[in-house]
Structure 1
Amino acid sequence: MYVVEPRVFGDERGFFFESYHAARFREAGIAVEFVQDNHSQSVRGTLRGLHYQLAHPQSKLCRVVRGEVLDVAVDIRRGSPTFGQWTTVLLSEENQREIFVPAGFAHGFLVLSERADFLYKCGAYYYPDDQYGIAWDDPQIGVEWGSVADPILSDKDRRLPRLADVPQEHLPPYQR
């Protein structure tokens, strides 16, 4: 996982920055051909995730253009030395950070502002029949979401299993 801190050029008119530059990303070790861009808008307290695809694993380059979210990535690659470990990054229109989530990680975010526009580039197409996920509140993983007690969840996300209950063949493999 990488946190990207773009160089932002600002003046009285506003700002400019490159949110993606293939050659620079490649130099930093991120050699992904992005094939799909997504835009998600959500209200405060919405929690989306923790999602992944198995047969078509998606890497993601994520950023927020309005509002603020707590972004979470969890390593669920079976055999990984960091299996079950997670990281969080605050993404906002103010800090203009981006996060690169490698394929094989479960990903999700919690909206902290009144509304948030969350944009992400994907390294593989979305396949509805290839959707998997892990419960956001899995105590084995122990993601620290902050003071959220009762997030707004989709019915699908409300039914996601704990990591310990996911069959090994439904977890992505670790590849060195």
Structure 2
Amino acid sequence: MAIPYDDFVETDPETGKTWKDIAERLPPLSNEQLLHLQDYNRVVNVLMYGGVWCMDCARQGPIIRQIANVCGNSVNLRIIDRDASEELKDELRILGATRVPIVVFLSEDFWEVDRFGDRTLTVYRAKAARDIGRDFDGGVMSPKALQAQVDEWSDMFERVLIMLRLAPPLRRRYND
């Protein structure tokens, strides 16, 4: 039931415009990030559980896609709508709720490697500043905040790529 990124965004063309607008505002990955995300001879299947209507998804989805594109053929990104699967709805709850986005990283054999949801630390810091008066915050869409979110997602992808590259069963499979 999961579909490619572009197909998912087009399920609601009006709301999908927000995803496209945010994608245009994203900072590029640094040269160091590019080096850290490329040339792993492993495949990562990335399942994003979300909603085209969700602003957290609209902000993070383009970041995830940007990083997946940089990784090239190493990453297969698909998105599934939150309401498409009751089984996933129960499996992917956070604090008992069906929050989105949730990103599940899977090996080439579809073994779970890691999962992350629903907001990055940068976004939670901004929310804490607004809701409970914790420090000053510049919002979640400022250039600095977007850069921080790109950095956080880049680190998550790199971690998964390294985990798969070092996994003993895969090292045996690929004789490396």
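What the table below lists for this structure:
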{"read-out": "Among 1, 2, structure where relative contact order in percent (Cα under 8 Å, 6 or more apart) as derived comes to 31", "value": "1"}
{"read-out": "If FRET efficiency 1/(1 + (r/R0)^6) of positions 15 and 159 (r between Cβ atoms, R0 = 35 Å, to 0.05) is computed and equals 0.70, the structure in 1, 2", "value": "2"}
{"read-out": "Read-out helix-only ellipticity at 222 nm (-39500 (n - 2.57) for each DSSP H run of 4 or more, over all residues; to 500), computed value -16000, structure in 1, 2", "value": "2"}
{"read-out": "Answer label among 1, 2 for the case where distance in nm of label points 7 Å out along Cα→Cβ at positions 95 and 119, calculated from the coordinates, equals 1.9", "value": "1"}
{"read-out": "Distance in nm of label points 7 Å out along Cα→Cβ at positions 135 and 167 - highest-scoring structure of 1, 2", "value": "2"}
{"read-out": "Per mean count of other Cβ atoms within 10 Å over residues 55-62, the highest-valued of structures 1, 2", "value": "2"}
{"read-out": "Identity of the structure behind -1.38, -1.44 (criterion: log10 I(q)/I(0) by the Debye sum over Cα atoms at q = 0.22, 0.23 Å⁻¹, for residues 79-150 alone, calculated), options 1, 2", "value": "1"}
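Quick note: the coordinates plus some simple rules give every number you see, no bench work behind them. Every value quoted in this text rests on a predicted model; they were computed, and no experiment measured them. Cβ atoms are built from the backbone, for glycine too; each structure is taken alone.
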